[in-house]
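See the structures that follow.
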Structure P
Amino acid sequence: MRAQKIFGIVGWKNSGKTTLVEALVREMTGRGLLVSTVKHAHHAFDIDVPGKDSYRHREAGAHEVIVASGQRWALMHELREAPEPPLGELLAKLAPCDLVLVEGFKQGTHPKIEVARFKREEGLIADQDGAVMAVATDDETLAGRHLALPLNDAAAIVEFIRQNLAADW
């Protein structure tokens, strides 16, 4: 059984979080690691196609819908006015893996890297969140007083994550 470690990628909208997560997943899986991801969305979203059977089941009021095929399966859970589950509850639903990369969930206490590609009026999340351990950027001046990581060097960022989690991979 593999130990589950988590590391977050945060940043303001359109900062490049998803692009970085994608690069990190590619780098880590290329090293033979089993990586899962959790993505936080700030709006209503749909992963189902209107008119398809699973969509119709959900719209009819099903609490959960599993769609399965020979290639994949997916579970959709409707909150139906219940509060959004905390990150820990979502993590508990994942199978064991080497690392879970969490995109978003800025308020979590897990270790994080902030992505910053340009100066923002809002400032850095790292300035208010001690769980942000570094800023991934292609302009070191944007990191301010925080450790700057090279945004376009996934291998260097993976090494930073590995060291900070004391991972043996």
Structure Q
Amino acid sequence: MKKLSVGIVLGSDSDLPVMEEAGRILQDFGVSYEMTIASAHRSPDLAAEYARSAEERGIEVIIAGAGMAAHLPGVLAAYTCLPVIGVPLKSSALNGLDSLYSIVQMPPGVPVATVAIDGARNAALLAVQMLSIKDPELREKFRAYKKELAKSTAKKAEKLKR
């Protein structure tokens, strides 16, 4: 079976501290990924080309993080049939609400899945879930992850009882 892959696109290098978490999660699950910077506003041709060529490079899901006007996830979605997950980033005086609204309010016909502000971790987990649809081994890894989450929560609850 072909190695599953995710493309992580940042609108700016200032987004790196948040978006690196997505890479760490994908690595934990053994999912390959590539990361690049392409701005919907400063390098629109680069963003469009990234989206148009992603599938032929083996990308199956795109995670796009952007702040402020946050058009990057929508622009990428306009140029590809691959699923795009948008990560609104907290990067302005509006604490990321502007980014959230920009990403979540896509027009009909151009869907972008949207996670919480600075939610790169959940974006990667959602990508893993999408990829696990056709990869039973990855699905089992995710199932084990969920069991570990439950165990961790139960331990924390137990500590409160003391």
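Structure summary
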{"quantity": "Ranking P, Q by relative contact order in percent (Cα under 8 Å, 6 or more apart), the structure that comes out highest", "calculated": "P"}
{"quantity": "Volume of the Cα convex hull per residue in Å³, for residues 7-78 alone from the coordinates reads 131; which among P, Q", "calculated": "P"}
{"quantity": "Value 17.7, 52, calculated as Rg and Dmax of the Cα atoms in Å, assigned to which of P, Q", "calculated": "P"}
{"quantity": "Per distance in nm of label points 7 Å out along Cα→Cβ at positions 47 and 71, the highest-valued of structures P, Q", "calculated": "P"}
{"quantity": "Computed -15500 for helix-only ellipticity at 222 nm (-39500 (n - 2.57) for each DSSP H run of 4 or more, over all residues; to 500) - originating structure among P, Q", "calculated": "Q"}
{"quantity": "Comparison of P, Q by distance in nm of label points 7 Å out along Cα→Cβ at positions 39 and 127 - largest value held by", "calculated": "P"}
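Since every read-out is calculated from the coordinates, none of them should be taken as a lab result. If you're wondering where the values come from, they're calculated on a predicted model, not measured in any experiment. Cβ atoms are built from the backbone, for glycine too; each structure is taken alone.
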